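Just so it is clear, none of the values below were taken in a lab; they were calculated from the coordinates. The model shown is predicted, which means the values in this text are computed figures rather than measured ones. Cβ atoms are built from the backbone, for glycine too; each structure is taken alone.
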Structure P
Amino acid sequence: MPAVVVTGASGFLGGHLCRMLGARGWEVRALVRHPEAASLPPAVRTGRLDLPDAVDDALLAGADALVHAAWAIRETDPARAERANVQGTRRLVAAARRAGVGRVVFVSSVAAAPDAPNQYGRTKHAAEALLDPARDLVVRPGTILARGGGGIFGLMRDLMQKVHVVPLFGGGRQPLQTVHVDDVCEAIARGIERRVTGAVNVAEPAPRAFRDVLRMAAERMGVRCVFVPLPFGPALFGVRSLERLGVPTPLRSESLLGLQGLRQVAVDDDLRRLGLRVRPVAESLAQIF
């Protein structure tokens with residue numbers, strides 16, 4: 001069975017991945033910021049990772065693959081975020097090469113693009129360029145759905161459950177391609193097993209409007225909500241003004257810009273390479289709620 005190192009293993013996706021690979025019988029090693037506090041299965045070896053400054057090189061030795069799922073999404077300073085994410089990825093990939101790791105699998109996003117409206121999408125694209133497309137794999141998930149998940153969908157879910165009022169920025173017309181967290185983990189595992197290289201988009205093929213997904217989620221949760229359309233421009237101005245004043249807000253301007261930049265991506269050929277079926281949003285929501 002493969003020996004795989006997972007970064008960000010104490011996070012949402014990384015934790016799911018460690019448990020799934022361990023159940024598959026793989027040797028799983030986890031690189032996390034605080035190994036002593038990581039809540040992982042007993043069989044998972046842990047080491048310290050604090051990008052870009054600290055990498056436990058010993059945990060990389062003899063590994064067949066490195067899955068890089070760590071990302072500093074809560075960092076609000078653009079320079080520090082770029083240092084942790086892009087420069088940190090550069091150091092991690094170099095350490096993996098020195099340790100003889102067979103290949104690197106980078107968890108990116110369908111939002112990754114050089115001209116993405118938010119820094120998240122631009123830095124994901126910059127980190128992708130640090131990999132070798134002939135030997136490594138970039139996995140670009142759509143909007144990940146899971147019980148307890150975060151991101152923009154998690155924020156909207158919490159609003160539905162707590163205040164029953166949901167803003168629809170730009171009318172909620174953005175095309176949303178979702179993917180269940182288990183399908184993302186399966187895509188990573190199959191990519192390693194099948195030695196898939198290059199980049200693959202992993203999401204349901206047919207997008208749904210963001211507002212439709214939110215209404216489906218509300219119906220599944222059994223909550224009555226008021227959906228309020230809001231124009232992007234004034235909403236973005238208001239959030240940025242609060243950020244400049246240091247006022248904490250549930251929604252960051254980065255998230256708003258990411259929502260504004262949603263676009264449909266092709267997935268059919270990539271899913272065929274992985275031999276993977278991604279469940280549609282209705283099926284994902286039925287399993288989550």
Structure Q
Amino acid sequence: MTRSSQAERLRSVFLGPSGLRALWRFLIFVAIVFGLRFGIHGILVLLHLSRQGATIVDFTAKTVLLHDGLAFFCVLVASLVMGAFEKRSLGDYGLPWRGAFGARFLEGIAWGLVAECATMFTLYLTGNVAFHGYDLVGSAAIRFGLLWAAAFVMVGFFEEFLFRGYPQFTLSTGIGFWPAAILLSGLFGLGHMGNPGETWVGGLSTSLAALLFCVTLRLTGNLWFAIGMHASWDWAETFFFGVADSGMPASGHLLNTAMSGSKWMTGGTVGPEGSVVELMVVSAVIGLLFLRFGRERTRLTAPLS
């Protein structure tokens with residue numbers, strides 16, 4: 001093999017017909033995100049605003065808002081950097097300014113609330129859940145409700161844009177939309193396995209929920225529906241019903257909800273996320289989404305076959 005053919009072969013590993021291949025662009029994005037997160041954490045440590053190696057111990061609205069707010073900032077900056085390199089906008093990566101917090105976002109909120117209520121009331125009707133009045137009332141309930149709403153909107157921004165934003169767009173250009181969606185949804189589920197008390201059923205449910213959000217991206221053309229749905233689903237689970245979210249009980253919730261019965265039904269210490277009921281609900285929602293948006297399907301800028 002001649003030197004020129006070796007150089008051409010090496011070049012083909014990194015470059016394709018459209019420039020730098022999708023895998024390398026994805027890895028550069030990941031490196032920027034992690035670099036920014038480590039850098040910001042280092043600055044917070046120097047300013048005595050955080051401790052070395054500190055993690056979220058108390059699952060409160062303020063800690064979630066701060067943690068995921070900073071995380072989303074890192075993802076946003078990394079996406080802007082890659083967008084400048086590729087001459088693309090945030091809209092190309094699923095987050096257009098047009099329609100921000102609009103009808104799709106609000107509809108997503110409604111779907112998330114109904115989906116979580118479907119899970120909880122199924123558990124109630126099967127005798128696995130009992131409601132014992134309110135944990136918060138009056139102004140305290142309103143304050144915590146708004147705080148958790150803000151926190152989970154930020155969670156929606158961070159997790160959706162991290163997994164269904166630039167990575168989904170970029171990997172789709174290399175391997176197609178659905179293979180990229182399945183891969184990233186699996187990684188999303190694995191990422192949640194580190195949460196306290198998480199189980200394989202909970203991880204599977206989380207992966208399927210991630211695939212559901214990919215379906216909304218495919219059917220609506222952007223992430224606004226997914227962000228709204230993600231936020232309200234978590235809000236209903238954590239604040240409204242007051243049950244564990246990925247094994248983490250929240251500080252400040254509306255209802256006192258007791259879960260009893262089979263771990264398969266209730267999810268045990270993981271919460272409804274680890275329940276087979278939620279697996280069925282998520283599957284049903286995916287089907288309903290195709291019925292709702294099937295005739296309105298739009299295509300993203302990149303080839304998504």
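Points worth noting:
- Parent structure of the calculated result 17, given that relative contact order in percent (Cα under 8 Å, 6 or more apart) is the read-out and P, Q the choices: P
- Structure responsible for 0.95, with FRET efficiency 1/(1 + (r/R0)^6) of positions 173 and 269 (r between Cβ atoms, R0 = 41 Å, to 0.05) calculated and labels P, Q on offer: P
- Structure from which 31, 22, 18 was derived, semi-axes √(5λ) of the Cα gyration tensor in Å, options P, Q: P
- A value of -11500 for helix-only ellipticity at 222 nm (-39500 (n - 2.57) for each DSSP H run of 4 or more, over all residues; to 500), calculated from one of P, Q, originates in structure P.
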